[in-house]
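Novice: The data blocks that follow each hold one structure.
Bear in mind that the values in this text are calculations on the coordinates, not laboratory data. Since the structure is predicted, the reported quantities are computational estimates derived from the model, not experimental observations.
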Structure I
Amino acid sequence: MNVSVKEAALFLQYSEQYVRKLIRDKRLPAERIGKTWVLPWETVLTYNGKNEIVDTNIIDHPRRDNSKSDINCLSFFSGAMGLDLGLEKAGITTLLACEIDRSSRETIETNRPEMALISDIRNYSADDILNISGIIREDVDLMVGGPPCQAFSSAGKRQGFNDERGNVFLTFIDRILEIRPRYAVIENVRGLLSAALMHTPHNMRNLDSYSMDEKEVRGSALSFILSRLRQAGYGVSFNLYNSANFGTPQKRERVVIVCSRDGKELPYLNPTHSETASFGLPKWSTLSDAIADLEFTNHDYVKFPKKRLQFYKLLKSGQNWRNLPVSLQMEALGKSYYSGGGKTGFLRKLSWNKPSPTLVTHPAMPATDLCHPEQLRPLSVQEYKRIQEFPDDWKICGSLINQYKQVGNAVPVSMGFAVGKLIKDSIENNITYPPKNFRFSRYRNTGHNDWEREFYNEMEKRLVSV
């Protein structure tokens, strides 16, 4: 799918002139069709040109509060701190946040000024981190982090650890193994389950001389991570979790890896909800539960292009482009009408009676629309916060687009709470197990035992075929 220069500029928060300069400098791939430039959406989505800029007005600083906590945490790639807020609800105190994005740093400093704050994890040794956090190595209970996911996302080029952001992932693993907390938690996108250590373009794979390396096998990146953690003595368990199963009014799937220094495998997270009220659990929370009582005053939101609004006027709550007459479908989607895939994000008007789809970093891009069920506008930042379960008084800083990005990238607070509860219950020797045969996501074989069985079967096939 392609987007226009105007749409790319809106998403990246650049001027259209600057986007054209990036195209001329070959920093953003684009194709000229007639007199118009179009850009592949996946390259716009994963462009990282601004994210390496640290706001020098918010300097790194040590912890400003020396009070003790029963269970402590060091947080990395903290973003808007959704995961940390969930841990906090479970009784775990974050002592340090690590973040390079300038708007996120401002959010952290505004809401938790007492917390230690550092920028690029690659610039800090394990001893530096401990000193700034005001804690000794032996007392660190938990380290958490969701390293940048674009390196593994199916929406990008999937360069894995060949990508600079993938290398930051490995740095995070290094710091875990150097500090050796009692527990570590790693959160990432579903694409991590199938990412390879080494990526070879498809055109090279078609050459007669090509022979697949073990590092190119699907899942080899995660297998490498697991091997490093286990060799250091950590017990590791993981699964792909739908946040709706933990009370979040949103269907959002993320891999959560839980590591325990004592070598034991912790159980999976304990669900609090289910899609059909099975296992004696209440049904999933809905969009209505999250935002119906939110007064619509002083909301902040981007706008849909006028042309798109004419189609939205014909749609009801819960409908999308497929509910338009065929002639209008073709007009609304243009060339995308003939592309593959489900295209469920086009002209998507949300339903009150279901959880929200996964919040994206911009609710008005052509293929990822998130339109309010009744009003002809995208979801607002305030509604984003409710869906991700941030407190209403939690200040999200930066421009409007940066606020969407921060909240859209966050871990839902309820999922953070489920993680924190598991860690706290383990510390207190009070672990409860999830219901047997509970489906944590729509995909199969995503738990660590089933996933590893499939991975090694794939490795054996590759070795036999060589």
Structure II
Amino acid sequence: MPHDRRPIPKRRIYPALALLQAIVFTTPAPLLAAEPIDCSPAAAAGRQAPPSPAKATEQAFQIFWHIGTQMEELADVAPDSVARKEIADVQKHVNGYYITVHPNQLGYWAKRPSKCAVNFMRARDRVGDDAVQNLRDTCNRNFAASVGGDGGDSKRAAIPVYRDALARVIRNLDLKGEQARGKMVIGQMLLINTDFRYDDTGTQLSLRRLPITYCYLNAAGLSVNNVLAYQEPGVQIRQGRFLVAPRAGSRADPTNGRREALPFNLNLVEQLDQAFAQAHAPLSQFAINVRRWDERMSSALAAKPRDEHIGGIFFEGGAEIISTKRRKIPRVGNFAEGIAWLLANSDENIFMLMPGFWEKDELTSTEDRDELIPQLRKTVMTLNQEIERRLPNKPNKPAICNERMHFIPGTYGSPAHVKPLPAERNGKLAGTVSGEIMLLAQMRREMCGTSG
């Protein structure tokens, strides 16, 4: 899941929206004053908790809309445009939203060159570190110039531009109305020691600063029902940003981050809830990101009593999980093992965050991008088959036809990020987030027998 407050790691870049009744689609408004956003816990204190999500009424998987990178088409949609109708049509099939905040060139750049929408990390393998760094520097300079920066530090100049664009997205998609109508809103939350602090007595976690996605959404007046909480031990330990919060009954060991980190340190979930409660900031559900399923994960979940603060389990992988391009053994089997275990042994929600993935090293045409659609269909079908193989009892419906299953097409990907629109191109579904949503809706009707 890409995140704006850490440098690109050497190995990987991570992880990573009812019919509209009263949407106000807006054109770009004047830029906000260049003032720092208030991310102090006091900025969220006393805010009203979000409305509870509606319970699913059909035995079918859920579809979420990811809002993250390349927000331009959602922020700047014109009134009475084809895109306006397209967004409304897509939202009819959406059960919730997953949001990641990127106040930088990845989040909103009205005239972004296509070369600046590549996955910089993945491009290293193809063209080398130096070439990628030069491209990234050029993109940052051009972006800074486009938002009135001096080319040195583009972040400060980008903040008012991004905040204004995010506010337009929230209005244009009527996210507050969608949430009031029962659709869940999830945010991303990378746990770092500048946002949280584990006290010297080793007994309590406290909230020092609102994490970035939570902070920006709070400033825009939107509360989240749930967050994807995750850590990156290797990268964060090198940066000195790793949050050390020991497991129950153990002492903190900052040199062994993987031992102390999520997803295995589930004691951290309860501490996160307490930290937000003590700051009087509304948030009590924390979903856990699982990179790879193994016995440690199933043992950790089996050993922990039902915890109301665990908001679900996240797996991260789209069409890449069936590919042998980077792994001799595709990850689909491993993910299917974890999902089958959860379906049989828990009542947790299961989320599949699905970044775009293309076998090609470079996308040179819309035809290249649209190859994402058949690959996503194949991925979902393969995942379902692999889950069914691992379930103790074969279900009456396809295994993924379960209201606990949530598919989230991601806005990021490899070798390039995924555009939000259009949903169709030349009479066929397009390789975009909305195109993927429409494909999933079609598959939901076919496989689960739903009406929408």
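Novice: P(r) over Cα pairs in 5 Å bins from 0, in percent, for residues 265-368 alone computed as 2, 10, 16, 18, 18, 12, 11, 7, 4, 1, 1, 0: which structure among I, II?
Specialist: I
Novice: Given a computed value of 22.4 for Kirkwood radius over Cα pairs in Å, which structure among I, II does it belong to?
Specialist: Working through the options, I get structure II.
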